[in-house]
Structure I
Amino acid sequence: MRKILNKIALSLLVALFTLTLLAQNPDSLTFVTANAASTVEKDGIVFNNYLFEGNLFESNQCISVLEIPSGFNFDVVTAPDGTLVWTSLLSIGANAVAALNGSFFNMRPPYGGVTYTRVDGTIVAENNKDVPTSFWSRSIRQNGAVAILDGELYVVKADELRNWEKYIFSEDVLTSGPILLVNGVKEPQAPDKFNTTRHPRTAVGKRSNGTVVFVVVDGRLSEAAGVSTTELSLIMSWLGCRDALNLDGGGSSTMVFDGNIVNHPSDNKKFDHQGERVVANAIVVRSQ
């Protein structure tokens with residue numbers, strides 16, 4: 001009996017050590033290391049919330065993940081010209097089953113997007129943030145895009161063309177960045193303060209099987225530290241994404257599912273669902 005108990009104790013010790021190792025080794029981390037997790041499924045879309053108490057990047061983290069299988073339709077939607085609107089309200093207006101805040105925008109007049117945005121074939125915003133006036137240089141906020149063709153979402157990386165976005169063959173295009181993953185390979189992240197400082201982050205990715213993955217990492221809260229873009233690229237890789245793109249983060253980071261805000265937007269500085277910020281655009285998901 002003592003030998004059996006010793007074997008059980010040893011097995012538990014090995015299991016505990018393995019989970020601890022996984023939490024400390026980013027290359028082998030899986031979401032089984034979460035201290036708490038919850039799952040909701042509706043019409044084939046799966047929502048998971050993962051809570052890490054000090055054991056992810058040596059910090060508290062709260063990560064919301066939506067897995068959307070092929071068969072759903074995606075769209076870029078924008079706030080009415082000259083205004084900003086909550087992601088949740090844009091979701092309601094689009095009769096969407098899910099929504100994610102989109103790309104960067106002016107928080108003061110003139111309101112509106114500051115990265116190239118095309119909706120139903122019409123350009124509604126141009127790139128005008130962090131681009132030098134003396135020569136062309138692709139901003140880290142503009143080195144990738146979401147492209148939507150016939151309702152299907154793609155994540156694409158900028159090429160060398162100056163007006164690269166305008167040649168994408170899609171009804172909807174939303175430029176953002178930095179790009180996180182391309183063909184399963186993590187993109188190097190520039191040592192820019194925007195990238196290296198931990199913030200709430202929003203990302204969209206796509207797996208090889210066509211599943212689209214929405215992710216929001218909460219931040220600026222004692223319960224959730226936020227992540228750098230390098231850490232975000234690791235998360236997207238662990239979630240099985242082949243391609244992934246960073247979207248607008250900070251107080252804008254908002255995920256909506258089945259009519260509810262499911263992450264913890266930070267603008268009210270509380271770990272609840274009430275701190276949503278108005279935004280210029282969003283990515284929405286509709287049933288066929």
Structure II
Amino acid sequence: MKPHEQDGGQTLYVQNTQQLQRTHLELIAALRRIDMVCRELSITYWVDSGTLLGSVRHSGFIPWDDDVDLCMLREDQERFVMCAPPLLGERYTVQTSRDDASIPAAQTKIYINGTHTRDTHPDGPTPRHDELFVDIFIMDRVSRFATVRRLDRILAWFVIQRPFAKSMAASSMSMSLKVRLGLRVLVHSPHWVIALFRQWIDWRSTRRDGALLGLDLAGLYGGFIYRHETIFPLGEGCFADLKVPIPCNTHAYLTSEFDSNYMDLPPLDERRSKHFCDISFDET
């Protein structure tokens with residue numbers, strides 16, 4: 001990261017300014033293309049996480065952000081993965097955890113070909129791609145009952161961690177004794193058991209009415225649970241020069257994901273990229 005001087009002598013920690021400006025242009029172009037394809041395929045999506053916060057707080061990117069976050073219901077995500085790649089064109093590559101084990105099961109990534117990044121956190125699973133990306137998070141129907149959601153999260157943890165269990169169990173990274181023991185159990189768990197866990201979770205999600213929604217398997221990620229009426233019917237927000245779909249109750253959505261002070265800027269030393277410490281571009 002390089003500190004970039006702002007008005008009043010304050011220092012804002014971001015990537016090289018030219019890199020970030022080019023990054024935002026590439027991501028806006030990707031979002032415009034994805035929006036066009038989703039409209040053509042009648043696929044519903046909305047902006048999520050830091051992109052939603054950027055839309056509400058900055059009418060565009062959080063100034064130091066370097067990716068785009070979208071969200072889809074599972075049935076829309078599955079149709080997108082199946083139908084969108086040829087429509088997106090050669091500039092973009094769509095990948096899921098089925099293609100690359102380093103991608104979390106709750107996500108689909110759309111990589112921007114011709115870009116190259118260096119990760120801020122190089123100790124995690126090594127991805128097959130180093131390009132800039134747009135994240136699509138998958139929203140599933142979850143149980144109305146907290147106890148059932150807790151059980152589903154345990155089963156989902158086994159499903160999601162299975163590809164990494166052996167390397168993580170042997171690593172020196174800091175983790176609780178409970179997690180380390182769980183990983184060792186997982187290493188010796190037959191694949192058919194894990195497959196049954198996944199089938200059970202998927203089957204249960206089809207039996208729910210959708211009154212509560214969570215990110216991927218049983219709302220595993222952060223335990224974020226949203227009421228259907230917090231998201232739908234979708235509204236419209238501004239993101240740079242685009243009109244983008246947003247949850248109808250952005251305040252409740254952002255409060256769940258961040259906190260009630262989401263409109264306040266973070267301290268200066270926290271205004272930095274969460275993904276990449278260097279970005280480069282192929283010149284054509």
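Kindly point out which one of I, II the value 1, 6, 12, 17, 19, 17, 11, 7, 4, 2, 2, 1, 1, 0, 0, 0 was derived from, the read-out being P(r) over Cα pairs in 5 Å bins from 0, in percent. The structure behind it is I. If Rg/Rh (Cα atoms, Kirkwood Rh), for residues 227-274 alone computes to 1.02, which of I, II did it come from? The read-out comes from structure I. Consider the structures I, II: one of them gives 0.30 for FRET efficiency 1/(1 + (r/R0)^6) of positions 51 and 83 (r between Cβ atoms, R0 = 30 Å, to 0.05) as calculated from the coordinates. Say which. Comparing all candidates, it corresponds to I. Given a computed value of -4500 for helix-only ellipticity at 222 nm (-39500 (n - 2.57) for each DSSP H run of 4 or more, over all residues; to 500), which structure among I, II does it belong to? Answer by label: I.
Across the set I, II, distance in nm of label points 7 Å out along Cα→Cβ at positions 115 and 139 reaches its highest value in structure II.
Where a number appears in this text, it was derived from the coordinates with a stated rule and is not lab data. Being a predicted model, the structure only gives us computed values, none of them experimental. Cβ atoms are built from the backbone, for glycine too; each structure is taken alone.
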